[in-house]
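K.L.:
What follows are several structures.
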Structure P
Amino acid sequence: MDNNVFLIVLFASAMHAVWNGMVKNHSDKAIAISGIVFGRLPLSLIAIILLPLPSAESLPYMLVSVIIHQGYQWFLLSSYEIGDLTKVYPIARGTGPLVATVISIFILGLVLDNLIILSICLICAGIIFLSIFDRSYKNHKIIKYSLLTGLCIGLYSITDGYGARISLSAISFISWTFVINALFFPLIISFKNEKNIIERVKKNGKKMFFIGGSLDYLTYMIVVWAFTKAPIPMVGALRESSIFFSIFIGYFFLKEKITPAKIFSIILILAGVIGLKLF
């Protein structure tokens with residue numbers, strides 16, 4: 001991998017952890033998540049104006065991705081309302097590749113090898129340890145919502161991957177997905193009794209809109225770009241360094257408690273994720 005590509009992907013990984021830290025640090029998580037969703041729009045709109053329309057064949061993938069993203073945003077919001085960044089983020093980011101791998105095995109015919117089996121076991125062990133060390137009802141809810149967030153990450157990763165491949169432009173495909181997703185989001189979040197969300201973001205979510213939303217968009221596009229410049233497994237593995245950045249942000253900026261058990265569990269998850277990315 002070229003050094004410039006390496007540094008750019010590493011930067012994107014750090015920025016992904018940063019916007020998640022911003023969400024967790026915000027006093028109103030609904031405003032924070034909404035700011036991210038709406039904050040992707042300016043760059044998305046620029047992209048869809050400058051780039052060709054996605055192919056008609058990619059439209060079903062786009063619509064499915066929008067549905068999955070609604071679930072992802074719902075469960076991410078639910079996770080951060082009650083859970084620490086240093087617990088939610090590693091579980092969600094670890095479960096995503098795990099789900100994608102399981103789907104690839106049972107639906108796409110991926111052949112298991114020892115590294116895949118070991119990686120799956122490491123991720124599962126890390127998540128189980130995080131559950132065992134804290135058996136409170138609140139922790140069980142955190143684990144549940146984080147796993148559901150990861151499930152959505154795995155599903156939209158596969159959906160976006162296939163949709164982007166058959167579209168005329170991967171960036172156009174993702175940008176249109178973000179725009180359609182933002183149109184439906186106010187309706188979906190209203191089922192959480194979150195009313196007047198656009199007005200609330202205008203009043204108390206400007207930082208999330210301008211900084212968080214832009215970071216989310218750019219980090220996604222950087223990874224898409226990096227896939228064209230370096231081997232996909234290497235880019236994917238480097239991308240998961242965001243888990244380390246989330247621990248740094250959680251401990252030093254959010255003042256979250258980091259126990260040896262949590263560190264051990266996160267190392268297991270990260271090792272498993274890297275193994276899956278490199279198989």
Structure Q
Amino acid sequence: MTHSDILIIGAGMVGLSTAHQILEKFPNLSITILEKELDVGSHSSGRNSGVLHAGLYYEPASLKAKVCVLGAKRLKEWCKEEKIQVMECGKVITPQKPELDKQLEILVERGRANGATVELIDEKQFKELVPDGHTSTGRAIWSSDTCIVKPIQVIQKLKQRIQERGVDFLFFQEHWKIATNYKQIILADGRKLSYDHLINCAGLQADRVAHQFGVGKKYTMLPFKGSYWQLKKDAPFKFNTNLYPVPDLEVPFLGAHVTPSIDGVTYLGPTAIPALGREN
């Protein structure tokens with residue numbers, strides 16, 4: 001039987017960064033990460049736009065606001081220390097229709113209260129930043145703190161760093177069961193893994209993992225899927241910054257937007273539709 005102080009289920013961004021932060025504070029702990037795929041970041045962690053948001057959208061003093069602002073700052077600093085490219089391109093938020101103009105002040109107030117650098121800009125400033133964009137009211141928001149990274153680079157570097165500090169990975173481990181004492185799991189090949197603490201970082205499978213431990217049975221994940229369009233490189237318009245619409249603050253979506261990338265590709269989207277499966 002193998003024993004670990006900490007067992008983490010899921011080798012996405014949350015699982016890897018959790019292991020990294022534990023080792024920053026408790027370097028002598030042993031950690032094992034269990035992952036059902038063949039490598040880290042195989043799902044949403046490695047397949048997203050890589051935008052590090054500055055913290056404009058969330059209610060001041062909320063946990064989301066604190067985590068967003070501090071997390072973006074710390075991740076940006078860590079990427080620079082690790083020589084991972086950071087595209088400091090900022091973000092423009094524009095009202096698609098005049099009645100949304102009043103939301104600009106709300107977002108500016110929230111951003112400043114959360115510690116983000118944010119300002120209202122006029123149409124001239126807007127056109128300097130987004131020559132091919134449009135603002136319906138002659139005003140927009142400029143968030144200079146927003147930046148972009150390449151997610152898979154971050155994921156792979158995190159994997160490297162925590163492996164150097166002794167973290168063990170068990171890949172291709174989709175089928176396992178829990179021992180009756182809840183302090184061991186039994187892998188498909190019969191091996192047993194005991195632990196002192198288990199941390200569920202299983203992403204869209206997190207509810208299913210929790211249910212196996214008798215936790216959160218009244219909750220079920222409702223997966224949504226987002227698809228992007230990719231601009232052709234010879235498109236007649238070009239974007240050097242993120243361009244977002246003013247969002248509906250009552251729903252958890254930021255709206256379809258324009259996102260440049262470190263690879264020089266520009267994306268339009270995403271959609272947000274209920275998915276028929278969790279990984280399709």
Structure R
Amino acid sequence: MKPAFEDMNLQIPAVTAEPEDYTGEDGLLYCGKCRTPKEAYFPADKIALFGRDRHPAECDCQRTQRMEREAAEQQRKHRDKVEELKRRGFTDPSMREWTFANDNGRNPQIKTAHSYVAKWEKMQAGNHGLLLWGSVGTGKSYLAGCIANALMEQEISVKMTNFAAVLNDLAATFEDRNEYISNLCRYPLLIIDDFGMERGTEYGLEQVYNVIDSRYRSGKPLIVTTNLSLDELNNPPDTAHKRIYDRVTEMCTPVCFSGVNFRREKAQEKMERLKKLMND
């Protein structure tokens with residue numbers, strides 16, 4: 001049987017010397033580029049154990065290269081993770097472009113969105129949601145998308161969808177309806193866009209309530225965007241709507257969006273560009 005130190009000997013790789021490397025006054029191999037040792041001596045009491053007096057060591061060049069490789073690998077894993085979160089989290093690929101970086105800075109509620117992201121841990125712990133309400137085209141969905149993208153960049157799972165898509169999914173997976181709703185509630189943050197625009201059928205309202213109620217019971221934050229006014233939310237037309245709206249207003253703090261219709265303004269700018277192209 002081989003002595004234990006012989007087996008350990010085999011596990012210590014030899015140092016590969018480059019042409020520019022040299023031996024220092026201490027007898028160790030030095031890197032010819034950074035002038036730091038590529039070897040280090042074992043403590044005296046370990047020499048007999050390992051059968052040699054030295055072992056490989058990282059010079060500054062090697063350490064820098066290793067750290068750069070590790071950083072690149074971490075960055076790659078981060079990009080892959082974020083890509084997967086956005087693929088699963090958005091129902092519309094264009095939502096990926098709804099970011100703080102792409103914001104034109106004209107929406108006064110952008111500070112609210114920034115603050116929500118910056119204080120996410122407290123928002124999550126306190127189950128604080130937002131009800132982004134106001135007229136069409138005032139930037140509600142865009143700012144909700146900014147929050148979603150910013151959190152996903154931090155590798156936090158977010159689902160941004162609307163009830164039209166949810167109802168279509170439920171209709172297609174009737175047997176797994178409860179599991180589908182449970183999956184929605186597993187996301188740390190759920191964003192429902194264009195709330196109130198879904199079908200008002202008895203079945204549709206029942207499923208909307210099931211999703212909202214399940215989210216309520218999960219104790220996790222919900223963000224809702226809607227064109228409905230607070231007056232409409234506080235004075236629903238019937239009991240079916242009331243139990244839905246009551247849950248939403250209890251879970252979400254209202255944030256009013258008013259002012260310029262950005263969609264109309266953008267459409268006008270596009271039309272003006274087209275006129276100019278046609279007349280050139």
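K.L.:
Name the one structure among P, Q, R that Rg and Dmax of the Cα atoms in Å, for residues 32-79 alone of 13.0, 37 was derived from.
P.N.:
Answer by label: P.
K.L.:
Another one. If helix-only ellipticity at 222 nm (-39500 (n - 2.57) for each DSSP H run of 4 or more, over all residues; to 500) comes out at -16000 when worked out from the coordinates, which of P, Q, R was used?
P.N.:
R
K.L.:
Let me ask something else. Identify the structure, out of P, Q, R, from whose coordinates relative contact order in percent (Cα under 8 Å, 6 or more apart) was calculated to give 25.
P.N.:
For relative contact order in percent (Cα under 8 Å, 6 or more apart), the value 25 is produced by structure Q.
K.L.:
Related question: Suppose you compute distance in nm of label points 7 Å out along Cα→Cβ at positions 24 and 88 for every structure in P, Q, R: which one lands on 5.0?
P.N.:
R
K.L.:
Ranked by Rg/Rh (Cα atoms, Kirkwood Rh), which of P, Q, R sits at the highest value?
P.N.:
Result for Rg/Rh (Cα atoms, Kirkwood Rh) over P, Q, R: largest is R.
K.L.:
Identify the structure, out of P, Q, R, from whose coordinates distance in nm of label points 7 Å out along Cα→Cβ at positions 192 and 224 was calculated to give 0.5.
P.N.:
R
Read-outs: derived from the displayed coordinates by stated rules, not from any lab. What you see is a predicted model, and the numbers here were worked out from it, not measured in a lab. Cβ atoms are built from the backbone, for glycine too; each structure is taken alone.
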